[in-house]
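Pasting the structures in now, so scroll down.
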Structure P
Amino acid sequence: MLAATPEPPYVAVIFTSRRTEHDDAGYHEMAQRMQELSAAQPGYLGVESARDEDGFGITVSYWCDEESALAWKAVAEHGEAQRLGRNEWYARYAVRVAVVGRAYRHDPTT
């Protein structure tokens, strides 16, 4: 599902990752919890996420501004998820933060 973002500018936090072969149920529970928790944060606009069968994934969360994205990074429960990700669930990952200056879409259903 595409995130319903406003007119730019807004911030995109792009998280790309390669999972370890250790696929523990705790990962899926934590991912669901992080989606619920982030959605409750001030400035949250939406999220889009996909993962392929080889374990490569990309998640983009959208925030109204840089301060909102930084506040999400500072949430204690999110910090615990990051620690577990580094130690258990991700072989490697990268985080990129960008300001969206232009956006357009094609969605004939809306």
Structure Q
Amino acid sequence: MPWIDVDDADAIEPEDVMRFDHAGRTYAIYRSPDDAWFATDGLCTHEQVHLADGFVMDHIIECPKHNGRFDYRTGEPRGAPVCVALRTYAAKVEGGRILVDIPD
């Protein structure tokens, strides 16, 4: 499947996250402090809350409901109560646009 066009790269500040909905699913798109791009499933694996409403610091996304934390680069849990990893997706910027590789 081709890369999916998400938005203009300027739509996300460094060390921030945005919500992206595509084909009935929600994703979270991240811009790291060092200007790298990442994507994960958009809902917390603990309570299905939108991660884009959470807090980003360094390479960690903190869920807004129970403060569970994930490393958004790998999807791995980094703080209770979450214990199930997020699925991750390749992300990049080309021509000033954020692109995400979302498999069928």
Structure R
Amino acid sequence: MTAVHQFVHIGSHSFVGGASAIKKDIVPFSRGQGNPYQTVGLNSVGLSRRGFSNEEIASIKQIYNLFYRDKLNTSQALQKAESMDLSEYQKIFVDFVRNAERGISN
């Protein structure tokens, strides 16, 4: 019973709660819910179950925090991320944000 607007992209390993209304792209590795949809954190349980190591989850959390916790707008976070030495999963996250045509969910 979750409504997803056409053309919205939902990133890999994301967890979307039921009865949500999704109007913007949902970043990989995240979890959230609601109407309107709100990203509330990492899908760390799902990542762990899928075999991600603690180090990989920590690196994903670092890039997630840059975009969702460091009080930067998306452009500022992208600029800062592009100056970092990114891991494989951080690159997936940043590339998703860079290519999000509808913007990313809050």
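Derivation of every value follows stated rules applied to the coordinates shown; laboratory data play no part. Everything numeric here is computed off the predicted structure, so don't read it as measured data.
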Item to check | Ranking P, Q, R by Kirkwood radius over Cα pairs in Å, the structure that comes out highest | outcome: P
Next on the checklist: Given a value of -8500 for helix-only ellipticity at 222 nm (-39500 (n - 2.57) for each DSSP H run of 4 or more, over all residues; to 500), calculated from one of P, Q, R, which structure does it belong to?
Outcome noted: P
